[in-house]
1. Name the one structure among P, Q that Cα Rg over 2.2 N^0.38 Å of 1.02 was derived from.
2. Using the calculated result 4.7 for distance in nm of label points 7 Å out along Cα→Cβ at positions 15 and 55, pick out the matching structure from P, Q.
3. 24 is what came out when relative contact order in percent (Cα under 8 Å, 6 or more apart) was calculated for one structure; which of P, Q is it?
4. Among P, Q, considering only distance in nm of label points 7 Å out along Cα→Cβ at positions 95 and 167, which has the greatest calculated value?
5. Out of P, Q, choose the structure whose coordinates give helix-only ellipticity at 222 nm (-39500 (n - 2.57) for each DSSP H run of 4 or more, over all residues; to 500) equal to -27000 when calculated.
6. When you work out FRET efficiency 1/(1 + (r/R0)^6) of positions 287 and 423 (r between Cβ atoms, R0 = 25 Å, to 0.05) for each of the structures P, Q, which one comes out largest?
Structure P
């Protein structure tokens, strides 16, 4: 061993789960809250087409961000395992390799979306003036994805180290800058949708700067770039990154499909769907952050061969997830009338949002279990199982269910379909991952993570 002992290898696992998840939750929820505020300022202009345009653009942006999250999960996994094994020098080289690979992949994703933005938005249901507005938003905001990639790699290194506090500060700082800049850009300077896109770009630059500053100056988590180190890291990185990206891509793919279904009910329905998507990630930020936040806990203990701590981490994460979800659901239901009024949702749009807040959000009691399962599989050498879980839900079941329920209940049927499918797959994921964890260290001698 050539390094200090990983901080997740001792102490109650519930404490680590709560600390890392709350830190991740605070950060990610604030970022999504800023995104929601961005949508709110756009809605103040009084043109439903602008809100709908952001809704369509979100369906595309969601793909790009999800690729980045998958890459971040891979970086956290390979670095945290090395920290758990006491190999700090190897961990630093792997972190640098993950940074380089993440930026390269994000650059390719950004270029592809910019080139094919028109057909992608048309397939999502955008047309006419709304299509033109959505294209412009994507064109302005998408190139900054490369900068975001650097920020995500820095975040991955901080989470692998276990520094949840500074990881949280990264997102709080970038979000605070956007929170101040958005109303100025959108309303005061009169830039409208362009201002919203520029706010996204600004926040990504701040996020990257802060993440790399903390990772390099505070923890010295990055080594000097070396070609041999990148080559050595490609295989373990790709082994996690490919299935993790595929796993993360399932949700935006489903949102893309559902946006197309709900588009048939008009711009008011799409505007409400945009609000639903923003408030989903705000209210359930803790659930969405679970896979990344507790990945380092699984990774360090897996690298150290502490299998009983893997099982207790899984159990504690499920308990935390259930309590968090019930509280968020209650808040959404209680504030639903205010949200409808604040965003100017009318007609079918009002009905769609109220259905989500009072019924659909409850499914996250079970959906959260799938995120816990994903964290376990991604960091314990079974990342393809996470891919199976998410694509079963979002690629196989969701569209047929949405068609059927939309036929029965109209636009609100999309909300019902999403909730039902999410609950069914969440229960399946929890059972599958629990059975897998029960076997680790029981049938074979404990094994260290493969070099």
Structure Q
């Protein structure tokens, strides 16, 4: 299984643009490229999935042990596998680096390609690279890509410093090009859906990266990766005997593909719908509303009153439902952002208010019937919740809704800010399908 691990010295080095470009360029050559993203993330994987035309899978130490990570990687691997890091190569929560990008690269025995943001840097690149090599000699830093290079003179100085002081191979030098920057905003990078003609942009990024990176050498490095062989348990697929509605549109789109696949394996037919344009909820037995950017589409969500009323009727009548972050906001009485306020579904008696700074960010741990990991990243808070609001979870780490609780409970609905991941230790997707089945109304 050919593979490379795209990392950097720090976040915002251009990893996602480089990774997206490499994925597109390699796929254009006819390679079956499978992408992975380290850690909890929704947006970067969207770009990688669009570039490869395959779902991108997250590899996260917070929710999975090493064996489960290897099994997921092995089960989903393609002919050529590209894993994108989050933040810097050695960054992670654990001081000893047990959950770092470097730890994942070692687990996967993947050669690392460092993307170096070279703005304001010339000879200084040498001690940086020396330090990265010395910090953990077990990491195979197989090459670097110089990014945001200022011009031929700048590139020559960088290449000379790397050659003089290190034995690391320069695989490419990508010049600064503002037209290829994926716009950043309050939740990191924008999603492909929001850019409009994302297919054309991804194609442009791929052509640009291919012109400045030695793809042949990159493939050679990937092909030389040490083989890893892990027993992968067979997946049991149950007969589909119920339907779960899932909105997938410009307001909602934060779903882990393996979570959705777990629902299907558990016997659910997934019915996708559009909260902005469809007149009402489709004929389903349960509802899962994931995260997204409902605040940017709150006017359109408000205008589709028939959909809001349809969802409200379903939840009030007892339909099993689960919502995360943006889904929670949509189910509140209203969303307020940038001085504007629009009424929403109204099954949660509270008001979602967007803030200038994050209200909850990073790994979380929740306790319901047992303790389990999660993650959150939200600028919203929920105001005006009644004192008698029921919650599903106690927050042991993180913020959730009020710093102590998460998961508002209304009838058969649980809606919270924290995002869950279906794993061996927390098979929430399978449990949700079982709950929907238990509550299924006769037709």
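1. Q
2. Value 4.7 for distance in nm of label points 7 Å out along Cα→Cβ at positions 15 and 55 corresponds to P out of P, Q.
3. P
4. Q
5. Numbers: P: -27000; Q: -9000.
Checking each candidate, the match is P.
6. Going through P, Q one by one, FRET efficiency 1/(1 + (r/R0)^6) of positions 287 and 423 (r between Cβ atoms, R0 = 25 Å, to 0.05) is largest in P.
We did not get these values from a lab; they are worked out from the coordinates using the rules stated. Source: prediction; values computed, not measured. Cβ atoms are built from the backbone, for glycine too; each structure is taken alone.
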